[in-house]
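Nothing in this text is a laboratory measurement; each read-out follows from the coordinates by a stated rule. Because the structure is predicted, anything quoted here is derived from the model rather than measured. Cβ atoms are built from the backbone, for glycine too; each structure is taken alone.
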Structure P
Amino acid sequence: MRVLRLHPEHPEDYCCNVYWLLGDSNHAGDRNTLVDAGSSRPENLDFFCREMSTLSKGIGKAAVEQVVITHAHYDHIGGLAALAGHFRPSVYGYRVEPGIDHGLYDGQWLHLGDLDFRVLHTPGHSEDSICLYCPVTGELFSGDTLYRITDTGGAYPKCYLESLERIRELEISTIFPGHGEPITQGTRAFINGVLENVRRSSIS
C-alpha cells in the first residue's frame, strides 16, 4: 500500500496530518482513501489536489473514494466539506453527524487502499476516537490517541489508559499519528513511554 502524508503548512492554520492511501497495483477493488480531512482553509483543497496529482490513482478511479475520520475535532474535520464537495466520497466516523454518512463500530473491518484495517474504538482523547489497524502489515493510524506525552502532570480519564493498554498488545510496525512524523522505529518503546506517563498522572 502507498501512503502519502499530506500536511499543508500555514502560520495561521492548525491542521492535522491527512493520509492518502492507495493500492500498490491500482486494482479495481482498491479503495482510494483519506484518513482525516484537515482544516477548512480554502487553499488547503488546492494543496491536497496538487499533491494527489503526483501518484497514479488507477484508471477510471476517483482520487478519493472514501474518507475515514479518526475523531470529530476541528483540525481533523474542518476540511471535510470542501473535500466532500470536490470528490464526493463516502465518509465514515464513529458517530454519524453532519458531514459523516456512515457510523463505525469497534471491530469493524474497512478496506483502505489495498489492505483490510480493523476499527478500534479508543476513547480518551475524545469519546469518538478510533484507530485503524492492519494486522498484516502492523500499520496503525492512531489519530490523536497516540501523541507524545513527556511528563506526568496531566489528568486523563480511565478509558484513555485502557485504550493505550489495548494498543500496546498489538504488533505495530508503523504509527501514523494525527500530528507529527510517522514513527517507523521503536514503536513499542514509544507506546510504553506514553502509557507509563499516563499511568503516573491523575486518572479519573
Structure Q
Amino acid sequence: MINDMEVLNNNKIFIAGAIHKEPVFNHLMYGESFYTTYVEVSRLSNQTDIIPVLVSGHLIDVEELKIGVKVKIDGQVRSYNNQEGSHRKKLIINVFAREIQIVEDFNDLDNLNDVFFDGFICRQPNFRTTPFGREICDLLVAINRAYKKSDYIPCITWGRNAKYCEKMEVGTNIRIWGRFQSRDYEKKDRFGNVTQKTAYEVSVIKLEKIAEEEWK
C-alpha cells in the first residue's frame, strides 16, 4: 500500500530559468485557476530547454510572470492524455508546480534542472544505435500518484545505462535521476506535409533497479 507522502516523494523536479512565454489560462478546478507557462532552462552545453509548466494562481500572482523574469520551481512531472481526432490520444507532459519563486539570479545553484523518479517500466524498453554509433534506450516509466492515478513519463538512457535497461522487463521498479528536456523534431504526414513538433522527456543521468523485496 502506497500512502500520499510516499507518492509525493517518488516524483520530484526542480528547475530554474527565465519565463519564455507568459502564462495562459488552462483550466479551473474546485475554484482554483491553473495557467500554462514556459520556462527556458539552460544546459551546461549552452543549449536551452523550453519546459511547459502548469502553475496555480493560488501560488503566485501570474501577472508577475513576464517574459525574462527568473523563477525557481519545485514540483512534479505530470502526464495526461489529450484527444486528437476521434480515435487518437496524445500523451502530454508538463511540470506541475508545487512551489514557484521569483529570484534575481541563480548564483546559489549548482543544478538548474534536477529530476528524481521512483517508478515502474510500463512498456518494453526500445534499444537502438544511432547512425553515429551511440547506444540509446527509450523507457516509458509509470509513477504512482495519489487517488490511484499514475503519470507516464518518457525517459531516454545512453551508453552503459542504455545497455543496462535493454533487457529489463515490464513491471521492473527503477529509480531515475536526470533532467527534463525538450527536443524539436519534424513529423511528416502521409501527404508529405512536414510539421515542427516538440517532444518532452527525461534524460537519465543515473538509474538503479530496485530489488523486489524493497517495495513489497
Structure R
Amino acid sequence: MKIAIVVTGGNAPLFIPDTLPINDAYIIAADSGLDIAEILGLKCDLAVGDFDSIKNLTLLSNISFKEYPIDKDYSDTELAIKHIKDKGYENYVLIGGGEGRMDHLLNIWSLFDKYGSPICWITRKEAMYLVDGKRSFVTANGESLSIIPATLQEKAEVNCDDLKWKLKNYKVNNSHLSLSNEVTKGNLSLESKGGKVYVVFENPRENHW
C-alpha cells in the first residue's frame, strides 16, 4: 500500500513502530513537525508552513520546503494534507498533534471530513487506528481502548465481543462514543458498519499496527 506520512506539531510519539511502512512512504512535515521528524529519525521529502513554530530553522537548509505567509486561510497541517492529496496519496498516517490547544485539535479532526481520515494517527499518549468494516488487532488482556467516529460527520454501528462491555450494533457518532472499554483477550476483532471509526489505544506500542 502506497502511503504518505504527515508529521505535524504538538506532542508526538517517542518512537515510530517498526511495523509502520516508512521505507517507501512520502514524508512531509508541517512547520514544527520538522523538529519532530528529526527527533524520530524520519527523513522528510518536503516541509510546508509559515515556520513560525519550528525550533531548529537550520533543518530547512537540508530539505525542500514551501514557505507560506503567517496570515493565510489554511493551517500548516492542512497545507501538508492538501499537498499529499494533490499528489494522489489516498492513504496517509498522521504523527503528532496531541495534547495541544483544543482549537487546534478540533481543527485537525475537522480536516478529516474534507480530505479523508488518516489510516493511523499517533500522538504521545494514544494511537488511533481506522476501522472500515472488519479489522483485528494484537492486544493485551485488560488493555484500555475507546471508539470514536472517524470524522465529525461520521455515523457507524460497532460490533465487538472481545471487550469487557461487549458492543452489539453500538452507535458511534459525534454525540455518542464508547469510552474506556477493556480488552478481554490477546486478539481483538471489531466490525464497523455504515461508517468509519477510530479505535483509540492508550500508550502507543509496537504491535498495534
Open item on the list: Tell me which structure, out of P, Q, R, gives 0.5 once distance in nm of label points 7 Å out along Cα→Cβ at positions 132 and 196 is calculated.
Closed with: R
Task: Comparison of P, Q, R by distance in nm of label points 7 Å out along Cα→Cβ at positions 36 and 124 - largest value held by - done: Q
